[in-house]
Structures are given as C-alpha cells and as structure tokens.
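Each structure below appears as structure tokens.
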Structure I
Amino acid sequence: MGSNQFINEAWLASLDLHLTGQGYSYRTRWTYLAEAKRFLDYVAERHRPVREVTLQDISSYMRRELRRYCKRHGHAPRSEQDWRTVRTSPIHMLLRQAQGQWPPTPVLSMPLAAFHWGICREYASWLAGVHGLATGTISSRHEEARRFMAWLGERATQENITRLSAHTVDSYIQFRTTTLCRHARKALATELRSFLKYLHLTGYISHNLAASVLAPKLYNFENLPSALSDDEMRRVIRLTHEDHSAQGIRDYAIVMLLSTYGLRDSEVTHLRLEDIDWRHQTLRIRRTKVATESVLPLLVPVGEAILAYLRNARPHTTIRELFLRSVAPYRPLCNLYQLVRTRITEAGIVRKSKWGSHAFRHGRAIGLLRAGVPTKQIADVLGHRSVTSTNVYLRLATEDLRAVALEIPEDAP
C-alpha cells in the first residue's frame with residue numbers, strides 16, 4: 001500500500017467514525033464514503049495533499065464528474081443543483097475533518113473586494129459590541145450591508161465612498177424592493193438605515209444618509225394575529241399524538257409545550273436538558289426576546305410527553321438542547337414554523353394567514369382571558385414585560401367583546 005493510499009484510508013476511517021457518531025444510517029455512510037473515496041483518488045492522481053485542497057480542485061472534479069455522467073446517461077442531470085449537492089456534501093464533510101474549516105476563509109486578491117469585506121466585518125463587530133444585538137439580527141443586517149456594497153461596486157472604492165449620495169441609495173432601494181411586500185420593505189429600510197448610520201459615525205461617508213431612507217408606514221393592529229381555537233388546538237394535539245414515529249413523538253412534546261404555556265418559537269428551541277427540574281417539577285424558560293428567565297410548573301401531561309421523547313425518540317448525542325432533528329446529522333432545531341404548519345395542515349385546519357407557533361400562543365392567551373385570568377397573570381405566563389403587550393390579544397376575543405358591547409339607542413342619529 002502506497003503512502004497516499006494509506007493516508008486516504010486514514011481519512012476515510014476518520015470520516016466513517018464521524019458519520020457513525022452523528023447517527024447516519026449504514027446506507028448513507030456507504031454513499032458518503034464512496035463519494036469521498038472517488039474524490040480522494042482524484043486529488044491523489046494530481047499529487048494534491050488533502051490538507052491543501054482548494055475550491056478550484058472541487059470545481060474541476062465536479063466538471064469531470066458531470067462529463068462522465070452525461071456520457072454514461074446520454075443527458076445532463078434532471079436537476080444539476082441537486083446532483084451537485086449530493087456529491088459535494090460528503091466532500092465538504094471530509095475536508096472539514098482534514099482542514100478544520102470548510103469552506104476556507106476567502107483570500108481576497110482584489111483591493112475593492114477586500115475593502116468591502118473589511119467594512120462589512122467591522123460593521124458586524126460594531127453591531128455586536130456596541131449594540132449587543134442578537135446573532136440572527138446581526139447576520140441579517142450584515143448580509144444586507146454586504147449586498148449593498150456589492151451593488152455599489154466601483155462606486156464605493158476607498159477614495160470615493162465619501163461621496164455616496166441619497167440618489168444612489170434611492171436607486172438601490174428601488175432595485176431591491178421590486179418584489180418585496182410592504183413588511184419586507186420596512187425591514188429593508190431598517191437594515192439600510194443602520195448600515196448608513198454606521199458608515200457616517202465611522203467617517204466612511206460625510207453625511208448621515210440614514211434619514212433619507214423612506215419606509216412604508218405600518219400601522220399598529222392593522223391585522224388580527226393568527227390564533228387557534230381550543231377545538232383546533234385539541235385536534236392538532238390528538239392527531240400529532242397518533243403519530244408514533246420518532247418525529248411524531250418529538251412534535252407531540254413540542255405541541256404540548258406550545259399549547260399549554262403559549263411559548264415563543266425560540267423559547268422552545270432554546271430549551272436544554274438542564275432546564276427541566278424533574279425533582280421539583282419545574283421548567284426554566286429563557287425569554288430571549290426580553291432577556292429574562294421564567295420558572296413555570298411542569299404540568300403532568302407536558303412532563304409525560306417530554307419523558308416519552310427522551311426515552312423513545314431523542315437521538316443519543318452529547319448535544320444539550322432538548323429538541324433535535326429526527327434524522328442525522330443531529331442538530332438543535334432552528335425554528336418551528338415548518339413543523340407547526342405541517343401539523344396544523346394535517347389536522348385539516350384551513351389557514352387564513354400565517355400559522356406558526358404564535359397561533360398556539362395567541363390561542364392560549366384567548367383561553368386564559370375567557371377563563372377570567374387577570375391580565376397581569378397572563379402577561380407573566382407569556383413572558384411579557386408590559387401588560388400593554390398582553391392587551392393586544394383582547395382584539396382576538398371578538399365574541400367576548402360583543403357580549404359587553406353597548407346597545408345603540410333606536411333614536412340615535
């Protein structure tokens with residue numbers, strides 16, 4: 001066995017160990033290892049060490065594989081993007097094992113690209129260090145800044161960026177908003193104002209152009225939020241409970257948390273194993289939106305649903321987040337929108353608007369209002385800082401409001 005072959009076998013063994021630890025099935029492991037071996041043979045033929053592989057090496061390999069596919073089948077893949085994803089996923093995983101990071105940090109040879117990249121990186125650090133924004137918010141604003149700088153191109157060199165004008169900003173907004181709804185245009189304006197303010201404060205531009213960014217007016221309470229009725233929530237819970245797959249057991253525990261406590265999406269996805277105190281029957285909730293914590297009683301039905309998930313459906317992993325993907329690679333859930341929407345649709349509920357986890361939250365608030373629970377207590381359960389936020393849900397209790405409506409005198413003008 002040659003030295004290259006010995007090294008390649010070692011990398012394949014390392015990849016197989018990683019796949020096994022992540023819970024991949026035997027079939028998936030076999031497919032990944034076969035693709036990784038083909039790529040290792042390719043770079044070995046060109047005397048390229050795995051630790052020195054670049055994006056160009058992968059591109060040339062994929063071009064060769066595409067030619068082979070077309071020659072073998074007589075046509076191109078039905079979906080070239082899907083075909084590429086299937087073949088590059090194991091290669092990327094292999095290179096993360098070999099190089100520690102993949103894709104590699106881009107080496108910017110063009111001065112303009114390096115200048116733009118530096119500004120956006122500094123902006124992200126400013127958002128985190130000065131404003132302390134959440135990771136998701138920083139990522140969104142950084143991406144918009146990167147997109148804006150790429151659109152500016154040669155108009156934003158180190159020499160002439162100080163001459164950036166409101167007319168140019170207006171042109172960018174017109175370019176970006178052609179396919180955006182009113183709420184998305186509002187979000188765009190907020191992100192762009194933030195970046196323009198940063199450019200002015202740091203001296204990149206001479207005038208503060210943030211005020212020149214106009215946004216559509218959004219009115220408070222212009223639309224009723226989505227809410228599930230008690231009967232609809234019971235239907236979703238029942239049908240989810242009848243799904244005895246690993247995914248169904250997990251989803252049932254999530255639905256029970258949403259319907260019982262009215263938790264936010266992030267409050268469920270951020271739950272960790274240590275947040276459940278089985279001895280004292282309590283549940284610690286991290287209120288990420290308001291940066292506080294709450295301790296709620298762990299009710300028996302919810303506790304039983306979580307326990308069934310831990311015993312029968314949760315993958316064996318060192319990850320501390322409670323709810324994970326049901327298939328490898330096992331990672332914490334990012335959000336619950338698709339999960340909740342699927343379960344609501346399966347229950348035969350016609351969606352009149354967006355049906356995310358807030359549909360349970362709003363429904364729970366209405367139920368507590370109709371049960372005569374004081375608004376302050378509802379605010380505490382939902383994790384609201386102000387009762388004013390809770391009063392929004394009064395708009396949804398339309399039947400209750402009709403019951404207290406004043407009669408209109410017959411002789412009224």
Structure II
Amino acid sequence: MTEVVLKLDRFAYGGASLGRIPESDSQTGTRGRAVFVPFGLPGERVRVRLVEEKRGFARGELLEVLEPSSQRIEPKCRHFGACGGCHYQHLPYEAQLAAKTEILRDQLVRIGKLENPPVGPMVACPAPWNYRNHVQFHLTGQGRLGYVGSEPGNGEQPPSKEPVFPISECHLPEAPLNALWPELAFEPDSGIERVALRAGSDDVLLALTSPDQSPPEMVLEAGISVVHLSGPDALVLAGDDHLRMRVLERDFEVSAASFFQVNTVMAEKLVRHLLDRLPLPASTILDLYCGVGLFSAFLAPQCEQLIGVESSPAACEDFAINLDEFDHVELYEGAVEQILPSLAQQLSASTGEKTLVVMDPPRAGMDRHALDGLLELTPQVIAYVSCDPATLARDAARLAVAGYRLAEVTPFDLFPQTYHIESISLFKLN
C-alpha cells in the first residue's frame with residue numbers, strides 16, 4: 001500500500017481530518033488528492049498509509065505524527081483509536097466544541113449551498129465524560145463485550161463499520177452502567193447479537209437482542225430488569241419491560257425497544273431551547289418522529305391541539321402513557337412519509353398556516369415524500385432537531401427552495417469525545 005507524507009488542513013465530518021497529497025509527490029495518480037485521516041489534527045504533518053482510494057479522495061491510516069498540533073493531548077482511554085467509539089479524545093474539550101461547530105457550518109455551506117448559515121456557538125455538555133444513559137455492545141466470537149470498529153468517513157458520510165473490538169474500559173457510560181457491564185459474561189455460542197444497558201432515574205435495564213425467540217440461558221443479576229428482544233417481540237426475564245427517565249422533573253416511561261436521548265442532561269437543554277425559541281403558545285403543534293413524547297409532553301400545555309407521528313409500536317405505547325393526562329393530544333402510528341400527506345390536507349383545511357412543526361428524524365433525515373407532505377402543510381415555523389449535519393444540510397436546501405429561511409442553528413454537544421453533532425434549526429416561511 002502507498003505511504004505518503006502530508007499536511008492536514010481541517011476537520012471533516014466523520015471523525016477524520018483532511019489533507020491533500022502534495023503536487024510534488026512522485027506517486028502517479030495521487031498528487032493533489034484529498035485524504036481523510038482519522039485521529040489526525042489540523043496543522044499536523046503526518047505520515048499515512050492509503051488504505052482505500054476512490055475517484056475523488058482516499059482514506060488514510062495514521063502511521064506517524066511528524067509535527068504534532070499544539071492542541072494534541074493524551075487520550076484518556078487505552079482503546080482510543082482502536083475501538084471506534086471515540087474520535088476526539090486527543091483534543092481538549094473546548095477545541096472539540098469549536099471543531100464540531102465549524103464542521104456543522106461547513107456542511108450547511110457545501111451540501112446545503114447556504115451562504116453564511118446562522119450557526120451559533122455549541123451548547124457544551126456539563127459532563128464530557130460518563131454521560132451516556134444508554135450503551136450498546138456487540139459480542140466477539142468468544143462472547144466478550146466490545147464495540148464495532150470503524151473506518152473513517154469521507155467528509156459527508158459517517159464511517160463504515162468493521163468487526164467487533166473487545167474492550168476492558170470505557171469512559172462514556174454513566175457510573176451505574178460502568179459498574180455493571182464488566183460483570184456481564186456470555187457463552188461464545190449464546191446467539192446474542194447486541195447487549196444494551198440503560199440507566200433510568202432509579203433503575204437499570206439490560207436488553208438482549210437475538211434472532212432466536214428463545215432467550216439464552218443465563219444467571220440474572222439481582223436488582224435490574226432484563227428483557228429479551230427478538231424482532232417485534234419483547235420477553236421480560238426479570239423486573240419490568242421499561243424504565244423511567246426523568247427530564248426537567250417529569251418522568252417518562254421508556255420501553256426496552258424505544259428510543260430516548262442518551263444524554264439526559266443535554267436532553268433537558270434541548271427541551272428548554274425549544275420552549276424558549278418557538279413562538280408559543282400555538283394553535284396546532286405537529287411533532288414528527290415523536291418517539292416516547294419527550295418534546296410533546298412539554299409542548300402540549302402550550303397549544304390547543306398536538307399531534308404526534310411515530311412508526312415504532314413500542315414508542316407509541318410509551319407515548320400514550322406519557323401523555324395520558326392530555327385530552328387534546330392525538331397520536332398516529334406509522335411512517336411519517338405515509339401519514340403526513342393525508343394529515344397535511346386535513347390540517348390545511350382546519351388550521352393552515354397556524355400549525356407549528358417540530359421534527360426529530362433519524363440519521364437519514366427527512367424522507368422526500370415526508371418533506372413533500374410537510375411543504376403542503378406550509379407551517380410558518382419548523383423546528384428541525386438533527387443528529388446528522390449532512391442530512392440536515394440536504395433537507396435545508398430543499399426547504400430553502402420551497403421558500404423557507406434558515407433563521408438560526410444551535411448545535412448541542414450530546415456526544416462529547418465523538419464526531420456526532422446534534423442541533424436544532426429553526427426555519428421560517430418567507
């Protein structure tokens with residue numbers, strides 16, 4: 001494989017830094033090509049091995065830092081650079097915030113074609129270590145817990161997945177989870193695909209996922225809930241099939257198969273931001289990809305009608321429980337792209353432009369049919385909660401063409417030490 005020496009210029013989305021092979025390099029066909037190098041830092045002169053070459057770029061493996069950045073620090077974890085879970089442990093936390101803010105801005109400019117996007121400073125996490133209330137492991141062939149390794153991204157797409165890397169330490173899970181996971185042991189032939197641990201406000205839940213409907217034989221840990229997941233089925237092996245998460249003094253029931261923000265402290269900041277920045281009270285609020293009702297529960301008292309749309313059956317059951325106190329809340333179970341077009345026609349006839357939309361799509365962003373339905377509704381304000389700056393930028397470009405102005409973007413650091421970027425963008429109809 002080809003080895004080259006190059007200077008890294010800037011951070012790229014996906015956990016790498018970008019440099020270019022010098023024009024003077026003698027390697028045929030590689031001169032001037034962009035190279036994405038994980039664990040390198042801008043300003044560094046590095047020696048890399050080209051491990052994958054595409055038409056417009058290459059991926060490089062960092063072999064040696066010849067001239068280190070003045071910001072480079074010693075990583076906290078012995079597995080940094082190998083397990084694939086963290087990307088910025090070698091960078092001071094304040095520098096991480098600045099880097100991710102600039103990456104978000106760059107994605108909006110390059111992919112979204114937005115000039116001078118109104119990106120504010122990133123909201124920092126009060127605890128950049130041991131912040132995750134949910135951690136998911138895979139198993140090695142020997143039954144050891146580990147994380148799926150990764151290859152670097154290309155600046156627009158996240159890294160691709162590689163085999164499971166066994167770990168002996170991790171500094172991201174909350175303390176109750178970090179005390180428990182090293183005690184878990186599984187047989188090599190257990191058939192378990194994933195092992196997930198969640199810490200609630202006063203309880204812990206262990207979820208085991210496998211294709212076999214029969215649960216594996218195991219000695220259960222006293223004092224925690226254990227659930228076996230197989231497709232849509234959830235079998236309780238001990239305790240409850242859910243736990244309780246507390247956000248801003250409000251409890252939420254969250255089932256083993258339901259999504260919930262992994263950083264509870266920062267989830268509170270997301271909620272407060274929406275309550276502060278949205279034009280409330282409102283006539284009708286539409287909460288797309290509403291999950292268990294995290295945002296809906298706080299928005300419901302601020303409107304005459306709230307409608308949630310969610311595809312996960314488990315999350316819908318949780319939503320119904322979490323918002324049971326409200327008589328003016330409706331829930332539609334199904335894919336947003338299937339429900340929204342007809343729902344938009346119904347709402348347009350009754351509420352029209354009085355509708356306010358909050359949406360928290362998955363990493364893939366808004367489905368095109370869902371976006372078409374949203375534009376048919378023509379809400380005055382759209383609050384877009386994003387976990388992926390590339391798909392946010394793509395959808396922002398579509399909204400701009402439809403006459404929406406990106407009024408503000410606020411990034412939130414829900415995932416310190418990693419390349420992941422959460423943000424809330426407000427779009428207003430011109």
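Rule-based calculations on the coordinates, nothing more; no lab input. Just so we're clear, the structure is a prediction, and the values are computed from it rather than from any experiment. Cβ atoms are built from the backbone, for glycine too; each structure is taken alone.
If you work out distance in nm of label points 7 Å out along Cα→Cβ at positions 215 and 255 for I, II, which one comes out largest?
Going through I, II one by one, distance in nm of label points 7 Å out along Cα→Cβ at positions 215 and 255 is largest in I.
Can you rank I, II by mean count of other Cβ atoms within 10 Å over residues 127-134 and just name the one with the largest value?
II
Could you tell me which structure in I, II was used to calculate helix-only ellipticity at 222 nm (-39500 (n - 2.57) for each DSSP H run of 4 or more, over all residues; to 500) as -18000?
Going label by label, the one that fits is I.
Quick check for you: by FRET efficiency 1/(1 + (r/R0)^6) of positions 79 and 119 (r between Cβ atoms, R0 = 35 Å, to 0.05), which of I, II is greatest?
Going through I, II one by one, FRET efficiency 1/(1 + (r/R0)^6) of positions 79 and 119 (r between Cβ atoms, R0 = 35 Å, to 0.05) peaks for structure II.
Using distance in nm of label points 7 Å out along Cα→Cβ at positions 295 and 335, single out the structure from I, II with the greatest value.
When distance in nm of label points 7 Å out along Cα→Cβ at positions 295 and 335 is computed for each of I, II, structure I gives the biggest number.
Matching task: 0.10 is the computed value of FRET efficiency 1/(1 + (r/R0)^6) of positions 143 and 375 (r between Cβ atoms, R0 = 35 Å, to 0.05). Pick the structure from I, II.
Label of the originating structure: II.
Could you tell me which structure in I, II was used to calculate percent of Cα pairs over 29 Å apart as 51?
Clearly, the read-out refers to II.
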